[in-house]
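Every read-out reported here was derived from the displayed coordinates using simple, explicitly stated rules and does not represent laboratory data. Since the model is a prediction, treat every value here as computed from it, not as a measurement. Cβ atoms are built from the backbone, for glycine too; each structure is taken alone.
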Structure I
Amino acid sequence: MTGELTLRPVGLRGPAEVDEGTENLLRLAGGPLRFSHCEAIWRAGRGASRAVLALGDIVPWAEAREPGQGARARALLARLAAPRAPLAGPTLAGLPLDRPRIMGILNVTPDSFSDGGDRADPRVAVRDGLAMLAAGADILDVGGESTRPGAQAVSLDEERARVLPVVEALAKAGAIVSVDTRHAAIMREAVAAGAAIINDVTALEGDPDSLAAAAGTGAPVILMHMQGEPQTMQANPTYDSAALDIYRYLAARLEACEAAGIPRAKLVVDPGIGFGKTLSHNLQLFEELALFQGLGVAVLLGASRKSFITKIAPQADGRGAGPKQRLGGSLAAALFGLQRGVQILRVHDVAETCQAVAVWQAAGAVPSPAEDFARPAAGVGGALL
């Protein structure tokens, strides 16, 4: 094969915006959004040709690029449309992904970019985690090592002491807990303590034992893309095409996980907003998020409180807003992600995000009252009202 085909659904529409009786539509990942067109992308070498096509035109277009690519196009369309399987594992009976799921960030570190030091006491971390559950969180993501730009690694003993008591207490309280770690030993021990999901910013590459460890636990795994290491990742990150390069990387990691014995149904991908990306790279990823549904697994978006927000919208005095002053931008990013089909939102502000998502869902589900258009308005005033 001399080229690589990918498909990005475009013009995504909610239930109130479609007429399924007259349009050829597919549901994105079995969810509420529909699409009738894709941007077909043919990548050969470092260049790419793109065409926005109706669904019925995609297979012939792909076959014209290279014989056999029509079958690839059909497979991609099937992946784009297939409902995502519930996340399940030894301690997780099944978390359906038929609606947006909220992952609450629970850092137990002294140096995380937004909430470092807020939960040094495990009792405070457990209290805050239970409050997130009450506010609507579906998953609690417990992390004991900061991976912010420039962060230094911590010892396994230190990470273990921070994470395991919190994981165990929250799991015993009935929470679905994910452990945010890049170390195989912590993965094993956290799952043994009750964690149901593994969330790794290195996509199981940061530790040579991670693939085997994750497979051995049987837990679902979130694979995130990061260019470089936390200490160096923002030192001039470069891509030929950010979205396509990251798609290719995550596709390779999914294959590596399957070869190691982790079924695709247990995998989630995260394009890694802010991890080895410039503002331009991050914005390209937002626009092309629906591309990642072609991998056939759930997509997680972690954009909460990140610095790209204040780069776009600095304060009136020109200074950047601090992490805890970025709620508006965080909510906008979350809702934009949902409009591109994201299944899981990783956020600091759980209650506010749940409220925003509820309004987004309700507003998008109400069809236009067609009968109003058939009834003449009672004068100018009636038309305006």
Structure II
Amino acid sequence: MNTRHENRILFPILFGFFVMGFVDLVGIATNYIKEDFALSDTSANLLPMMVFLWFALFSIPTGVLMGKIGKKYTVVTALGITSVAMLMPVLSYSFLNLLFAFALLGIGNTILQVSLNPMLAGVVPAGKVAGILTLGQFIKSISSFSGPVVAGAAAAFWGNWKLAFGLYAVISVLSTFWVCYSIPQDKRGGESRTGFSSTLSMLKDKRIRLLFLGILFIVGMDVGLNTAIPNYLIVRTDMPLSMAGLGSSLYFVFRTAGTFSGALLLARVKPRTYFQVSMWVAILAFFFLLFVHVSWGLFAAIAVIGFACSSVFSILFSYALQHKPDRSNEISALMIMGVSGGALVTPVMGMVSDGFGVTAGLSLLLFCLLYLAALSMMIT
């Protein structure tokens, strides 16, 4: 494949990772919606649950769908659903409509995550797959941390934070057409043997089971902290929401920096060592986050946690694929199903926050980090 043709295919796929990052808008959006509708923490945390619940339900069906229609049209379907989800809050701003829109966003993102990674891996030489997948996660991180900035800018300059959804809807539509018209249909769709029973049977393997729980907890940690940061900063320092929302952006900025540096360091350091050091650094920073009361200290702790946790998902995913490389389709669907951790952790955090305070709710995320630290010691 010549370079020009390779870029023609590669660029729209990589841009799909930018759209994949739109799902993290749910963090700052939850805080604005909570304020707009005067919701309790329990009710507000239904929104991220509506996004991430679908990772548990749609990951395996997406693997089956890819076997029938191929990766290209599976990705196009995901981008189309995301476009509709982003447009809905602009057309009708009600809590019920938002729940439906966030559910569609979760479905679209599930399909996109399961299908876009193998599509990207299939268009580059084998020796470049790890690097190009890391680049995709880097692009996704850029999109993730831009969400609170875009929402804050829309609120500050146009007086309507919901315009962020409109901008993302336009970008999603453009991405849909770019993939549709630039990428040829893959010819390997019919070769997939992924199914419900074959995928779920992978959980009988102890190593896969531990890694699946690790994926669940790192995503629960990521989504839970992203959702809780603005409200936590408001409670601790009385800063306005527009400024507190920048805490989420700071988290994603350092996650992005961590993804970039992690790609470089993992070429020289064993993943197990990198994983262990990252988890203990994150745990120390999290204790600091729970007990400090000054804004600079809170922002510093958020930055360190984001940096330390940035490469954990990729490390766990690579461990799973290397364990059973001949079952990569099933493992990919199963690991993405673990992203449903975002749906399981945040409602519990909301209920604890309503009953015992925002600090108590945030403390639940420490258990996620402790499991990951234990896993880093067990996995070789």
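Observations on the structure shown:
- For 2.3 (distance in nm of label points 7 Å out along Cα→Cβ at positions 205 and 221, calculated) the corresponding structure among I, II: II
- Structure with the greatest value (metric FRET efficiency 1/(1 + (r/R0)^6) of positions 69 and 285 (r between Cβ atoms, R0 = 30 Å, to 0.05), set I, II): I
- When mean count of other Cβ atoms within 10 Å over residues 197-204 is calculated for each of I, II, the greatest value falls to I.
- When FRET efficiency 1/(1 + (r/R0)^6) of positions 253 and 365 (r between Cβ atoms, R0 = 30 Å, to 0.05) is computed for each of I, II, the largest belongs to: II
- Structure responsible for 2.4, with distance in nm of label points 7 Å out along Cα→Cβ at positions 277 and 301 calculated and labels I, II on offer: II
- Which entry (I, II) yields the derived value -27500 for helix-only ellipticity at 222 nm (-39500 (n - 2.57) for each DSSP H run of 4 or more, over all residues; to 500): II
- Structure responsible for 1.7, with distance in nm of label points 7 Å out along Cα→Cβ at positions 109 and 141 calculated and labels I, II on offer: II
- Which of I, II leads on relative contact order in percent (Cα under 8 Å, 6 or more apart), largest value: II
- Origin of the value 0.93, where Cα Rg over 2.2 N^0.38 Å was derived from one of I, II: II
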